[in-house]
Structure P
Amino acid sequence: MSTLDDAQTVRKESGLIRWARIAVVALAWLFAAGVVVQVFLAGLSLFESPDYWEDHKSLGRSLGVIPILLILVALVGRLPVRLIGMASVLLVLFGVQYLLANIDEGYLAALHPVNAFVLFGISTQLGANTHALLNSSS
């Protein structure tokens, strides 16, 4: 294999890594926006009509695919272990969020909106840190 072939392989690989990192930024911010919409739907459910709870539940279930995708593209993008860890924590806390919404104990269930703030914070930090990494490597 020639050095020209090696250079082309490295260029293709670095292009894939860059696109995967861009996907991490986009997915992380999409997830954060989804959390904001979830809070809005919960507010509508409380102050407008209980019919919005179904929309809240539906969107919540749909958002569950994003943390899985985040982990996958973070691995493809060869992000630092800390950022891959953040994506993994996001997935775990999303699972906790689902459990909290379906628990019968009021005090534990009340942690559901608190956990939403944590999910929002982690996803925005993941997006911002990956964006900074993208800017520093270009």
Structure Q
Amino acid sequence: MVELDHQFTTGKDTAYNWEAIRDLDRLIPCVQGGKVIERTSPTEAKAEIKVKMGAMSMTFAGTVEVAEQDEAAHTALLKIKSREVGGQGHANADVTFGLSDGGGSVHTAAKITGKAASMGEGVVASVLDGLIKDFTQRLGSI
């Protein structure tokens, strides 16, 4: 299990940030290599992400769900469940957002198995950290 915490700024007000993190059509493409395949409900989408880990590139396909949301506190929990396309691995994560005017925080708890995990926890944490930093920068532009 890899757990990471990040702060981010968007320059937008809380209402805008709140809407953005719950809009999966806008949110998922903020992850480098991420795309929405199909919306299955207002709170869930099938998605895919291509990730480069060292010399390897892997594609994971699965679901992203807004599992919990507290509008008064401006917190939301997104659950990501994915499987490596053509492989045995999984990449699952709980991503918790806490929002405020101008940005917020994101806590990621990820469990990675298969080829990606064989690279070692340090490499996985480093790649995940880079993806999240890039993601939080992109949030301000959606």
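All of the numbers you see were taken from the coordinates with simple rules; none came from a lab. As the structure is a prediction and not an experimental result, all values here were calculated from the model. Cβ atoms are built from the backbone, for glycine too; each structure is taken alone.
Out of P, Q, which one gives -7000 for helix-only ellipticity at 222 nm (-39500 (n - 2.57) for each DSSP H run of 4 or more, over all residues; to 500) as computed from the coordinates? Don't skip to the end; give the middle numbers.
Values: P: -30000; Q: -7000.
Only structure Q yields this read-out.
When you work out distance in nm of label points 7 Å out along Cα→Cβ at positions 72 and 96 for each of the structures P, Q, which one comes out largest?
P
Quick check for you: by relative contact order in percent (Cα under 8 Å, 6 or more apart), which of P, Q is greatest? Intermediate values should be presented prior to the final figure.
Details: P: 35; Q: 30.
If we compare relative contact order in percent (Cα under 8 Å, 6 or more apart) over P, Q, the biggest value is for P.
Can you tell which of P, Q yields 2.2 when distance in nm of label points 7 Å out along Cα→Cβ at positions 88 and 120 is derived from it?
Numbers: P: 2.7; Q: 2.2.
Derived from the structure labelled Q.
Using Rg/Rh (Cα atoms, Kirkwood Rh), single out the structure from P, Q with the greatest value.
Values: P: 1.12; Q: 0.95.
Top value of Rg/Rh (Cα atoms, Kirkwood Rh), among P, Q, belongs to structure P.
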